[in-house]
1. Starting from the value 0.93: which structure in 1, 2 was Cα Rg over 2.2 N^0.38 Å calculated from?
2. Starting from the value 4.3: which structure in 1, 2 was distance in nm of label points 7 Å out along Cα→Cβ at positions 36 and 444 calculated from?
3. Can you rank 1, 2 by distance in nm of label points 7 Å out along Cα→Cβ at positions 164 and 332 and just name the one with the largest value?
4. Out of 1, 2, choose the structure whose coordinates give relative contact order in percent (Cα under 8 Å, 6 or more apart) equal to 29 when calculated.
5. Of the structures labelled 1, 2, one was used to calculate helix-only ellipticity at 222 nm (-39500 (n - 2.57) for each DSSP H run of 4 or more, over all residues; to 500), giving -22500. Name it.
6. So distance in nm of label points 7 Å out along Cα→Cβ at positions 324 and 428, computed for just one structure, reads 2.5; which one of 1, 2 is that?
Structure 1
Amino acid sequence: MKKNWLLALVMSLVVILAACSGDGSSTAGEKGGEKSITYAATSDVVGLSPILMNDSVSANATEHLYEQLFKLNGDTMEVEPVLAESYENPDDLTWTIKLKKDITFHDGTPFNAEAVKYTFEKLRDPATAAPRASLMEPIDTITVIDEHTVEIKTLYPYGPFLATLSHTNSAIVSPTADQKQDLMKDPVGTGPYKFVSWTPGDQVVMEANEDYWGGKPEVDKFTLKVVPEISTAISMLQAGEVQLIDNLPTEQIERLEGMKNINIEKKEGTTIYYLTFNHSKERNQDPEFRKAVASAVDRDAFISKLKGLGVRSDSILGPKVFGHDASADKAGTPYDVDAAKALVEKNGYGSEPIKLLTANRANFILMAEIVQAQLTEAGFNVQIESMEWATFLDAARAGEYDITFLSWANVTADGSEMFYPNFHSDNVGSSNRAHYSNPEFDTLVDASRSTIDQEERKKYLKQANQLMLDEDVAIVMNHGFVTAALNKDYTGLQLDPNGKWYITNVTRK
C-alpha cells in the first residue's frame, strides 16, 4: 500500500515537471507561434480617429494604425519625412510636398495627394469640430498638383509647420473609409498595425499589417488592455500577463527596479511641469509678489523626490525642445528664502490667503505639498484646493485660482508651440490657463512663428524665454522624463522624448 502511494506521488511529480518544462510556446507574449505584446493602460481610449481624438491613451493606439507626412526623430529631434518623400519651399508661404508612392490604406484605398487634402480639409472644417483644428489654422489653400504631389499655402510664413504635420492629430486617414464608417470605432490608416476590435472598457486589439510598406512588424498581435490601477498593472507586468507599461510612477520605481523580468527605459522628455500665477488678478500683476513666490520655491527639494525622473532647468523651454538655449538653464530667480521673507514682510503679502489649485494626480499633489510648506516658511498663507483632472482644467481655464501647477507634453517639441498655446494673449480663456497677456511677449512669439528661417526663430524664442524668466511669469518645477517598462523577452521599443512610443521594430529575443 505504501509502495503504491509512493509510486503515485512520483508519477504526479513527473507530470508536473513535464508541464513546467515546455518548449516555451506558451510563455508570456507568445502563443502557438504568434508573437504578441499587451500594453496595460490605466484608462480606455476615447476613440480611434486622429481627426476627432485628443488624448494620450488613444494616441498610443492611433500612432500604430495611422501615419503622418512627417515625424519627429527622437534621437536628433529633427522632423523627418514618413509618408512624405520630400518637400521644398518655393517661397515663404508655399510648401510643395512630394509623397511616397505605392502605399495603400488598410482598406486598399491608395494613399495619394487626394487623401492628404481630404484629411486636412476635414480636420480644419468647423463643421467637424476637431479638437486640434488649430493645427491647420495657418493653412490658406491645399491643392493637388498630381497624384503624389500636394501644395499647401499658408496665410503667413509659418516656421513650425513641419512640426505641426508631425503631430498625432495630423495623421492621414482613408477618405473611402471615413465616408463609409465611423473611424472613431473602426479605424483605417496606412500604419504598421491594422485594427481588429475594440471592447470598450476592456481592450483594443490590433494585428500586424502584412502589406505594410515599411515591412511587416515581427510582433503579430498588439493589445491595449485597460488596467485602471497602476499597481495592478505592475503586478501583471511582473507575472508576465502584460509586457509593457509606460509613465512609470515615481513612487513605484524601486519596486519596478527590483523586478528581474523587465527592462526600464528612460529618456529626457519634452514635458514641462510649472507653477504659475493667475495673471488676471491684481495681486499677481505685482512684480515683487511674483519675485517673493519665486524666491521661496526650492525646486531642488522637489527634484530630489523624483528619483532621477526630472530634469532641473529654470528655462521654460526644456533641453529637448526646439528653441532651448543652455544660457537660460540657471537664469531664473534663485531660491532665497530670506529674500522672500523680506518681500513678504515689506508688502504684507502674508495677510491675504493664497488659493493653490492642483489636480489630484500624485505628482501634482507632491508639488503642491512641498511648495505650500516652502511658501508658508516665507510667510505666505497658502491653502491647497485639489480637483479631479477634468474639473481642474475647467477651473484653471476659468481663472478660479491664485496660483496653480500646470503641465504641457509638447508633442511637436517646438518652442513656439509651447509659448503660443500656453501664454499668448490670443488664447486667454482657452489653452492659456495662466491668463497671461503681454504685448511684448506676444510680438516675440508671433515673430517666432511667422518666419521659416529656423535660426531666426531660435533668436525670438530665446528672447521670449528670457522675458518670462525676468518677470517670473512661471516657475519651472521640472522637465519630465518619458519612461516605459518592457518585458526582457523583447527588445527594440522606440521611446521618444515627446512621450510617443512604438513597437513597430520590437523583436522577441
Structure 2
Amino acid sequence: MIIAGVGISVLVVVVVGIVVARKVDGDSANYLVAGRSLGIPLVAASLMAAAVDSNATVGNTDLTATFGFWAGASLPIGLAICLLITGLFLAKPLNRMGLFTLADFFRLRYGRGVEVASSILMIFAFAILMAGNLVACGFLLERFLGIDYTLGVVMAVVLVLVYTIGGGMFSDAYTSAIQISITVVATIAMLWWVGTSIGFSIPDGMGPLDLGQLTSTDQGAAVNWATLVSLGIGDIVAIDFMQRIFAAKSPEVARRSCLTGAAGTAIIGVSYAMVALTAASTLGLKASDGPVLFALLDDYAPPGLAILVLSGIVAASFSTASGAILATSAVAVRNIFGVRRAVSTGHDPLLRWTRVAMIPIVIVGVLIALRVAQTGILLTLAFDLLLAGLVVPFLLGVFWRRGGTRAAVAALVVGLTVRLGLFVLTPTMYGVPNDVLYVHNTLVPATFDGWPTMYGALASLVAYVVAAMAWPRTITEEAWAIADGLPSEAVAPAVAPPSSPAPVGAVEPTT
C-alpha cells in the first residue's frame, strides 16, 4: 500500500514533467533557464525542492539521531543560510547578467581556462550531490518494495531522466511546485502525528539548546561547523541553485524567491531533526539499523502518513537530481566543449547536445551512489570541494576589482590541494569512517575531522588575495569581458548592466 501510494505521486510528477516539456519549443534558452520567465512561486518552489531533498531529510534524521540536533539540522540550516546570503547579496546582480550557466561567470571574469577548470569541478561535485539523492531512493525501494538497492538506484535515475531530458528547467520548475507542496503538507502531518501520538522528547545533550555540539570538539563541534560553513557558503556556487535564479523573470523575483526558499528550508529541516530526536529517545531507533526515518514510517506511522512523507522525500530527491542532471549537462556542453545557442538553423545545437550529455552524467552519478551509500555525507562532501576551490574566486570576483586570472587559478589550485590532501589523511569524514579515499597515517587523528573544511577555504582565500596583490587584472583580461558583452568598467559584474541573451532566431556569439 505504501509503495503504491508513493508510486502514484511519482507518476503524477513524471506526467506533469512530460506535459510541460512542450514549452521548450526547440530553444535551449527555454530548456536551460525557462526563457527567463518564471515567477516567485515557481522559482521559490524549485529552490526549496532542491534544498529539502533526501540529504536534508533522510540524511538529516540519521545524523541527528546518532550525534545530536546540530549534526543533522546543520544540513538544512546551512542550505537556508546559503539561500539567505544569495538573496540578500547575489540574486539580483546575477539574474541581471543574463547568464545561461554559473560557469559563464567564470569565463566573463577570468577567461576560458578558468571557465573549463571550474566547470570540471562543478560537474564532479554535482555528480556527488545527485548520487546522494539516488542513494535515498535506492534505500526506500529496497525497504518498502524489496527491490535490490542497485536496481532501485537505476529505476530512480531513469524516472528523473524521462522528464528532465524532455522539458529541462520548465519540467523541473513545474514538478518542483508539486513536490514542495507534498513536502510541506507531509511535514505538518508528521509533526502533528508525533506530537499527539508519541510526544516530542530529546535525549540528554542532543537538543538544539545543547550548544556543546557547537563549542566542544568532543561533541563534534568542528564537524558541525564544517557542515554549516560548507553548505552555507560553499553552496553559493551551486549550479542548480543558480540555474533557477537565472530563470527568474526579474532580479527582484530572484531575490524574493531566495528569501522565501531560505525560510521554508530552515523550518522543514528543523522539523525533521526534532522528529529524529524523538525517534531516538522514545523509540530507540538507530541509523546503524537503516535510515531512521524509514524505520519510523514503516514500523510506527499510519500508512497514510507514511505515503505522504515518503512521497515528499522521493519528490524532492527527484527535483534535486533533475536540477543536478540539467545543470551539469549544460555546463559540460556549453562551458567545456563550447557549444552555443543557435536556433536560426532550425536545430539548436546547445539543446541537442545538452540532452545527449545527460546520459554519461547520470551514469557517473549512479556509480558514485553504488560506491558510497550515504546521504547527508555526500551532500557535505560535494560543497566542501566547491568551498575550497570556487567560492573565493566567485565572491571576490563579484565584489573586488583587482583579482584576475592568476588569482583565480591560485585560489582554485591551492584550496583544492589543501582540502584534498587533508581529506586523504583524515580517517573520518563528518563523523563517519573515511572509506572513500584514506591513506593510513599517524599524523592526522580522527579528532581533526571538520577542520580540513576550514583550512581548505582559508588557503583559497589567502592564495587569491596574495596573487591579486602581486598580479592585478591585466588589459587582456579586461578585453575578455568586453568581448563577452561586459563594459570594461564593470570589472565587478555585480554592478554591470543587463547582458541581453541572444534573441530567438539568432546565433549566440562564441568566444
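What follows is calculated from the coordinates using simple rules that are stated; it is not laboratory data. None of the values given here were measured: they were computed from a predicted structure. Cβ atoms are built from the backbone, for glycine too; each structure is taken alone.
1. 2
2. Among 1, 2, the structure yielding 4.3 for distance in nm of label points 7 Å out along Cα→Cβ at positions 36 and 444 is 2.
3. Max of distance in nm of label points 7 Å out along Cα→Cβ at positions 164 and 332: 1.
4. Answer for the origin of the read-out: 2.
5. 2
6. Only one of 1, 2 returns 2.5 for distance in nm of label points 7 Å out along Cα→Cβ at positions 324 and 428, namely 2.
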